[in-house]
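Computed from the coordinates by the stated procedures, all read-outs in this text should not be read as laboratory data. As the structure is a prediction and not an experimental result, all values here were calculated from the model. Cβ atoms are built from the backbone, for glycine too; each structure is taken alone.
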Structure 1
Amino acid sequence: MKVFRDLSEYNEDIQTVLTIGNFDGVHLGHQKILNKMYELSKQYGFRSAVFTFEPHPMKFFGADVPMLQTPRQKIKMLEDAGTDYLFELQFGENFAKMPPDVFIREIIVKKLRARFIIVGYDYKFGYRRKGDYNLLKFLSSSYGYTPFKIDRVEVDGMVVSSTNIRNLIRQGNITLANKMLGRAFSLEGIVEHGSKIGRLLGYPTANINIENEILPKTGVYASRLCVDGVKYNSATNIGVRPTFDFDTEDVRVEVFIFNFHGDLYGKRVELELVEYLRPEKKFDSFDALREAIASDCKTAEGLLK
């Protein structure tokens, strides 16, 4: 997959099957769009292309919207979906004030030579979000492309959307969030040195410096840690470790990996959260904490089998 962050770098005279969107999380709804893009590109011999913005337009307008994935995670998923070209352009005043018809004519049609344009059921674009599927359809005969609108996807009676998934993750409902994602929600980062308290308790943990913007509800999770392409079952605590009365509100992500004895310091890892087990709590003694950790690990091992 070729990634372009400046349209001046792209000068290929190739017809494309193009989809436009934010693709935060690349959830089941996004996957349906990407599958249609891939299917049409293979059917007609065109290049598949994704057009998106960085930062998220809502962030440009001042909204606090933590992304579900790191840029690295998002790019990998788009590539795995069969994307030939990714256009990840800087969102600024020029795009914010661009009329939707100009965006379609000058960029999508003239520059990127889109023959098919695929969008989600609620996609809006252009100045004051005046562009939508109806406008795409209206302009299609003039500009020679075919538009497709992908219907919404629902899971357990709830619409699959990045906003809903974000809320579920914050609530600790990782099970439903994972259903909407079509995979386990994952965090990535670098393993760093911690306080070594887990080692004293008999449960040495990998402390991960998380690079994702969003963190789930604090508590204990059944999880899997991906190290060098290999997944290991694990139990994860996300929180502030109240039993130790640390004078900090910094949330830490600590992973105890079952049956693993290697050195992880400095490694980039990806942590999949499978199920929420319990809230984080303060224990009266180290022994009580040790017993709780043993119980958590036993529960997590049973779930992960």
Structure 2
Amino acid sequence: MTLCNSTHETFLQQDVAAILEQIASEVQPLVGKGKVADYIPILAQVPAEQFGMAVATIDGRVYAVGDANQAFSIQSISKVFTLTMALEAVGDALWKRVGREPSGNAFNSLVQLERERGIPRNPFINAGAHVVADVVLSQYPNARERLLSFVRERASNPDIPMDPEVARSEHETGFRNAALANFIRSFGNLVNPVDAVLDFYYHQCALRMSCVDLARGFVYLANRGSCQHSGERVISQERAKRINALMLTCGTYDAAGDFAFHVGLPVKSGVGGGMVAVVPNVLAMAVWSPGLDEKGNSLAGAAALDRFTALTGLSVF
């Protein structure tokens, strides 16, 4: 299906609410399956038997099912927001410090950094997110508050918080992240102190948003870089295209090929069980179910996105 204005109109002619209800019913056997992210102790306490899904169209309509208004820790989904901020601040100079290729390894892997001299493969693996966090810290005074303001504006929700307990839990167990950041710093690819970079990174991962928040918050990437509810241009159309491309190729870590094959949309996942997908010129959607597969992606969430594209015919391919 060609993704253009007519695609948007065709989609709205479908019974979107009924489609979401059907998806929730079909994936129910997977809800509660998989494994919550217990290496972050506070996330291990999240009940796995939850599922929510929301769709936000570029003309402002929102559809939701299940636990779509339940806030959760968005974890690595936050990397899309910080990447947007970093690109707006330094532009293509960012790509001198972080690559744009899939890693083929786990999101927290160290194996490529030495061979590639501290240049992470892409901004969505943890190493790449640390470099992006370093850029944001250097370019924005009060970076944590700026990020929070940015996210609240995108989602049109002034009450979105950063969860201090999640940030603390990540800090207390973040030995691999500390190793990654120190290794990158040893090659001169971090400017700010490692502790400052990690503190910002843990707090961005500790953002708490619902599926409705996330779907609304990602509409700017579906809407050619413009915020739907305010009309504000968040990022250029060209950069929105580039971010979507990175989500497609790198957004689900070493499962990106499978997601391109089965879902066919730009997707970004987080180990809190959330996933966000973008249908350019049509919509953004978010799904949440805490049980993860072996790659760290939501088991029921992946199935829900697969069913959505199958039922609606929406795909970038």
Q: Using helix-only ellipticity at 222 nm (-39500 (n - 2.57) for each DSSP H run of 4 or more, over all residues; to 500) as the calculated read-out, with -13500 as its value, let me know the right label among 1, 2.
A: 2
**Q.** Which of 1, 2 yields 1.6 [distance in nm of label points 7 Å out along Cα→Cβ at positions 67 and 155, calculated]
**A.** 2
Q: Consider the structures 1, 2: one of them gives 1.00 for FRET efficiency 1/(1 + (r/R0)^6) of positions 267 and 283 (r between Cβ atoms, R0 = 25 Å, to 0.05) as calculated from the coordinates. Say which.
A: 2
Q.
If relative contact order in percent (Cα under 8 Å, 6 or more apart) computes to 16, which of 1, 2 did it come from?
A. 1
Q. Looking at structures 1, 2, which one was Cα Rg over 2.2 N^0.38 Å, for residues 171-234 alone calculated from, given that it came out as 1.23?
A. 1
Q) Once Cα Rg over 2.2 N^0.38 Å, for residues 11-178 alone is calculated for every structure in 1, 2, which label goes with the largest value? A) 2
Q: Output the label of whichever structure in 1, 2 has the greatest value of mean count of other Cβ atoms within 10 Å over residues 19-26.
A: 1
Q: Taking FRET efficiency 1/(1 + (r/R0)^6) of positions 43 and 187 (r between Cβ atoms, R0 = 41 Å, to 0.05) as the quantity of interest, name the structure among 1, 2 where it is greatest.
A: 2
Q: Kindly point out which one of 1, 2 the value 73, 37, 34 was derived from, the read-out being Cα extents along the principal axes in Å.
A: 1
